[in-house]
Structure 1
């Protein structure tokens, strides 16, 4: 058997850590997109109806949520196991993945609450 089997707890810890770090980049992209469109005078995230802003934002959020959730679960399943020689990496992947997942949910809820779509090209 190879050393990259997911049955091994140290492999789970390492993969969880890599996934939690990898989930940070799409989260930062989604935060950049949302904060770039935030209008402080209106107190809302303003975007046009013809653009692909919502699609890009949602893809970034989902691309961040999935590996963060997997990292959190891998860290939780491998932490505290006797055969795991990297327990610190397990706990780090659990907390980092859970933290990024929490920030993703907060960012998604903030977008859903503060969004303001400008409809262009509609004649009354």
Structure 2
């Protein structure tokens, strides 16, 4: 699992950061879009790492499922609150956040399928 997390983090650096830099120049130097791509990808990556941490820490313990669900709900509320505040102050571009989030989700899905294929 640690290897998969390292691979996902490395691909985040290889894909999302250059995409953000390229989008900065393609959108007419609109820093909000580039920042939003980085933010969306970063939120997705941190969210994935949080889920992995919670499962590793609490799995096998009594009341593991409610604890993991509670942490997930807290995490989603925190992410939602952060995005709402940033949107109120017009510091993010919603499309950029969705692009970053979706790309990291695609990276995680790809790595999981590769991991599952190697295990079987």
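Taking volume of the Cα convex hull per residue in Å³ as the criterion, the top structure among 1, 2 is 1, with the largest value. Among the shown structures 1, 2, from which was the value 20.9 of mean count of other Cβ atoms within 10 Å over residues 40-47 calculated? Source structure for this number: 2. Figure out for me which of the structures 1, 2 the number 22.2 belongs to, where mean count of other Cβ atoms within 10 Å over residues 32-39 was derived from the coordinates. Derived from 2, not from the others.
Match the computed value -22500 of helix-only ellipticity at 222 nm (-39500 (n - 2.57) for each DSSP H run of 4 or more, over all residues; to 500) to one of the structures 1, 2, and report its label.
1
I have 4.1 for distance in nm of label points 7 Å out along Cα→Cβ at positions 8 and 112, calculated from one of the structures 1, 2. Which structure is it? Only structure 1 yields this read-out.
Taking relative contact order in percent (Cα under 8 Å, 6 or more apart) as the criterion, the top structure among 1, 2 is 2, with the largest value.
Among 1, 2, considering only mean count of other Cβ atoms within 10 Å over residues 24-31, which has the greatest calculated value?
Values: 1: 18.4; 2: 12.1.
Largest one: structure 1.
Here, each number is a calculation from the coordinates, and none is a lab measurement. All of these numbers come straight from a predicted model, not from anything done at the bench. Cβ atoms are built from the backbone, for glycine too; each structure is taken alone.
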